[in-house]
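Multiple structures are listed underneath, in structure tokens.
Quick note: the coordinates plus some simple rules give every number you see, no bench work behind them. Computed from a prediction, not measured in an experiment: that's the story for all the values here. Cβ atoms are built from the backbone, for glycine too; each structure is taken alone.
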Structure 1
Amino acid sequence: MVVYVHPKLKEEIPVLFVVAGNLAVKRKHLALERLIKAEAPGILNTDADRRRILDSFDLLHDRFGDQEPSPAAPQHLYNFLTERKRLMQINALVDAYNLISLKYALALGAHDLSHVDGRVSFNLTTGNELFIPLGATAPEPVTPGEYAYMDEREILCRLDVKQCEKTKVTTETRDCIFIIQGNSATPLEYLRQAASELIDLVAAYCGGSAHLADTKLLDGHLLSV
């Protein structure tokens, strides 16, 4: 699978994509829950490096025109963990990538490939895109100039904040694509470490197999992973 990246975003936002297939996603996985519980105290003791990464997402949102400032995905998870002293439980696939998001302070998401229309791109919005957020039934207005993950029909994820409804992963998901996004405080090698751990978690708790996807610039130039 190939993901197409806008040249401007390639220069400014480090991102990797992982494709997973032949998954068997459980609603609950006790071994994964025990792992998350064991990791939580270390995550709550946020060190200076993780704090710098989280703060850099705010700068990134300012840079790309977030009109209604929202916390990035890892900050939202960290706030939840701080308040509840536990991680929200959705299903084993979501719980696994949320753990990686918290450990590395990166923005992670997953999209069910059976509901993706055409090719996937990491692009800048024009303001004319269709976007139906997770949990919604009607489209939401889109601001021009934001970064977003899209298929050929609509936005899959606005910034690193809001995912769409149609590609949410469930226990019925068999194939998916993960987004692993950083910011100016995260070198690409750091994202590769997170991707490697995510691939191991997916294999251990959701079965199947996973690998890094290729990326190309929107002009067709192949990028290395």
Structure 2
Amino acid sequence: MSTASKNDVFSIFRERHSIRHFDASYKLSEQEVKELLEIAGMAPSSWNLQHWKFLVITDEAAKEKLLPVANSQKQVIDASITVAVLGDLEANRNADAVYRPVIQAGLDDAFAGYSSHPVLFEQIEDAYASALSTYRRDEAIRNASLAAMQLMLAAKAKGLDSGPMVGFDADAFVKAFHVPPRYVPVLLVAIGKAARPARPTSRFPVEQTIIWNGFECPTPD
């Protein structure tokens, strides 16, 4: 990658800010939305199980239904789209679809770190076996959040603006949009064109956020 390309990428990171006020006249096409979500779906995920579903809210009736669920945050009305990023609590069920083409192609050596695909499948199923474990939910939220961040960066790369929202009623969302029990709402991402700049924010100095090689050992009482 050239230095100029690297600088462009870093500019995307630096220029992405959370927008609350959107230009209600700006509309994304269906193809543009698909392109954004295709990039979002390239985010990393545990075992490549791709623990996300994107519920895309575009029409006015759906936006009006979302508004009270989102605590009347007007960006869900004015943004071109709002994407509800859902985490998959049963992502283990994706394993066959993900790996079957590799198996059929005879590329068993593609299962890095595993002696064979049955061993890999067994480990996945073991991880998801306990109904009492928090693993399913943790993985659903963790991996869907990676896709949500990639979605926002993809939007900025295309000259768009976005605003993530966690201040919404997840239970009400499930009910209003008939979300199956398999999925958990993780966050909402409004996408469109900003009507006004983002509110200025500050960040901690990097030195304040880094711990080198572990925390100091507590002093004995």
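A few remarks follow.
- Structure from which 1, 6, 12, 14, 15, 14, 12, 11, 8, 4, 1, 0, 0 was derived, P(r) over Cα pairs in 5 Å bins from 0, in percent, options 1, 2: 2
- For 37 (relative contact order in percent (Cα under 8 Å, 6 or more apart), calculated) the corresponding structure among 1, 2: 1
- For 1.00 (FRET efficiency 1/(1 + (r/R0)^6) of positions 125 and 149 (r between Cβ atoms, R0 = 30 Å, to 0.05), calculated) the corresponding structure among 1, 2: 1
- Structure from which 5.5 was derived, mean projected area of the Cα convex hull in nm², for residues 141-196 alone, options 1, 2: 1
- Given 2.9 for distance in nm of label points 7 Å out along Cα→Cβ at positions 53 and 77, calculated: source structure among 1, 2: 2
- Value 22.1, calculated as mean count of other Cβ atoms within 10 Å over residues 13-20, assigned to which of 1, 2: 1
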